[in-house]
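Please treat every number below as a calculation from the coordinates, not as lab data. Since the model is a prediction, treat every value here as computed from it, not as a measurement. Cβ atoms are built from the backbone, for glycine too; each structure is taken alone.
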Structure P
């Protein structure tokens, strides 16, 4: 099963999905539900920046995909009254690519680098002086004739987002003034998000139906919003004025999302571990080869929720199925 075939996966978005995702993002801090400690800290940093009339300190957002890192970067840029510039770490192939972005920043702008852990080390190195001294140090030429050119930058705020904080180099990680880890959401928080966004879509949903969608959303707002849109589609086709629990169950059954929030790929992982490796232990490389999935995709997209819910355990010898997992797939 390829990554872009998975309902839960961020890579499955088309242009229409991206537009609807943007529509369902929080418009202000009052609409941003969950991650309260992070919000409290960010609001202090933003207020301090405004009072000082200076760029906000650089911050690193870490955690599994879909938990609101990009949305929060958008909100803080809006609160600061500055422009948000968004780029992806893997898309920055040369030092010049990053230099071109940074030299076009306006004072106190926010530069958001998604998947910052996937930047090439040679590109990453020019960030060091840019973050600390708002200066680019670019090496021109090679050998004895090489020289360093310095380019001054305006003060700006760097927000780095990563799903694998452990893969960041120490020199880069140490240059962030604040590091915030995003945790999975409680079902009650997801129910609030679904309720808020159902109003944006002009939907009426029964309370128990809201909670059922929340319980099956894997602790992730992005997935909750996609489930909401698919349930919306179901209600439109079957002309339901008020979405009921029965309708939610039928819609999610069609999507192969079970009552624990696991989809067909999650269950395939558990089944392969059970049938091919007798429940483990199994290394991530072996599991990747058997499933035909990229190792990083398994670690960043699928595994965090399976670990959090106790379906899979990580040991020094590899991944092991829990009793909970064995009961679930039996």
Structure Q
């Protein structure tokens, strides 16, 4: 059997879907599993033993140059020659549904019209999975990927998952323990203030590596490092390096963004800081992976981009949760 998963972006969304791979390969070990993804996020999937082929596209190029649509269509038609038994659209957008339609020779699975924001996408699907749009993103991805293949699972199975991000760098570069601090995010109102990050690190008194992805985030990282003797700016790296850095860390703290979600995927303790995005939807709470949320009420169907309530979260709340998680981790190790 050959299946193709369509999950184009973004990093956190891809990670939330990847957890299903280990369940698919366990139940259907001889199935070929390919994955279509935006080229910029290809490295998130790299080195995963449960993916047979990573198939990159560059649909974002179409926004800059309309004629790029012909090149991308040609690439997708090439992928269609793999003659998949099932294509699963785990994105639930019109563009991902169109991608699925171009690639599929047989059946397409996806969410039903009441389970996605762009309901028109469901007209492309032969098999339609029902789960509320407001439901947890990980539960939604597990539903569309596993139920499409008639694979049974429980929430406890998800909680007991094996880590599922893989780096080509297998040796720790530094044997000292450290926290990873994720200072950036896709939107300004998802970013915790740099001044409060300084205050937080000075209270924790733990050696910390700050990861960054662009010039603004680098400047934030430098500011924090200049104002806290516990902070150090990580060298610029790629996603392979980031996976390795997080896997070998003791703890990850950051906003609702892909690098922070890597911690859950790698079974590393973490705190995710939420403001105007829904914590109940975007994370899976475990004894070692928890969240701090502002007081604002969030509607996942209509995010309030003027909501900067993340700035009001007190550092003591994060500090207290940090020690609670370490206590949970030690208890788990003892048992």
- Of the structures P, Q, the one that -10500 was derived from, the read-out being helix-only ellipticity at 222 nm (-39500 (n - 2.57) for each DSSP H run of 4 or more, over all residues; to 500): Q
- Note on the structure: For mean count of other Cβ atoms within 10 Å over residues 223-230, structure among P, Q ranking highest is P
- Between structures P, Q, where is Kirkwood radius over Cα pairs in Å highest? P
